[in-house]
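What follows is a set of structures to go through.
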Structure P
Amino acid sequence: MFHDTHSYYAHGVGAETATLPAGWEGRLVSIRNENTRQATGLCLEKHDLVLAKLAAGREKDRRFLADALQEGLVDPEVLEERLGTMPLSPERLAELREVLAGQIQRTPSE
């Protein structure tokens, strides 16, 4: 019903659903307006969201990362810094650093 009404899918999730960088709780963004009927939604800050998607590792998430970088929506330095604070094994962190570096290199600089 929500999708039919608003033409997009939205899924509320708990903190255990995603792998997030340290301090994400303090960077949550509150959304509250007439479109939310004055209810407050807490959303991940954009860099934290992109990193959670990077950690999920699905093809659609890698495209999301590439698009966010291409459109200048996120700062590569912030992504690199926060990536190191994620609760992942050293091997997984190295893997994700490689993916991130590859995407950053493909992004034209201004």
Structure Q
Amino acid sequence: MNTEIRNLTPHAITLIINENTTVTFPPQGEPIRLEQEQKETISVGDFPCVANFVTGSNLPPEEEGVYLLVSSMVLNAFPHRLDLIAPDTGPTATRNEKGHIIGVSRFVRN
């Protein structure tokens, strides 16, 4: 079975396999967006608080053999979706001198 990775973020994601090998996933199609609703909740001391709820998205249905590269926010909003992966932007990410991520060494999944 072939594995396909579709990048549904608004920017290219570079996977750094080793110092000589990288794979760049260009954006494909419309980025995944979350629709949220906010509800006021109990304040913390004198500070007002809200709770955020995901109410929908433009996430396509699952397809066998297809993984969707999405933001970590989208990944976390859909813990039941095993076809979602996100770039691991933690300490293993490669950054430039300004601290911007130029590549990741792995993905995160549910």
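Every number here is computed from the coordinates shown, using simple stated rules; none is lab data. If you're wondering where the values come from, they're calculated on a predicted model, not measured in any experiment. Cβ atoms are built from the backbone, for glycine too; each structure is taken alone.
Among candidates P, Q, the computation of distance in nm of label points 7 Å out along Cα→Cβ at positions 5 and 77 that gave 2.2 used structure Q. When distance in nm of label points 7 Å out along Cα→Cβ at positions 21 and 93 is computed across structures P, Q, the figure 1.3 traces back to P. Work out which structure the value 3.4 belongs to, where distance in nm of label points 7 Å out along Cα→Cβ at positions 37 and 69 was derived from one of P, Q. The structure behind it is Q.
So FRET efficiency 1/(1 + (r/R0)^6) of positions 45 and 85 (r between Cβ atoms, R0 = 41 Å, to 0.05), computed for just one structure, reads 0.55; which one of P, Q is that? The partial results should precede the final answer.
Details: P: 1.00; Q: 0.55.
Traced to structure Q.
With Cα extents along the principal axes in Å, for residues 13-60 alone derived from the coordinates and found to be 54, 27, 10, which of P, Q does the value describe? The read-out was computed on structure Q.
With Cα Rg over 2.2 N^0.38 Å, for residues 53-100 alone as the yardstick, tell me which of P, Q scores highest. Comparing P, Q, the top value of Cα Rg over 2.2 N^0.38 Å, for residues 53-100 alone belongs to Q.
Using volume of the Cα convex hull per residue in Å³ as the calculated read-out, with 131 as its value, let me know the right label among P, Q. Numbers along the way, then the final one.
On the way: P: 131; Q: 148.
Among P, Q, the structure yielding 131 for volume of the Cα convex hull per residue in Å³ is P.
Can you tell which of P, Q yields -1000 when helix-only ellipticity at 222 nm (-39500 (n - 2.57) for each DSSP H run of 4 or more, over all residues; to 500) is derived from it? Label of the originating structure: Q.
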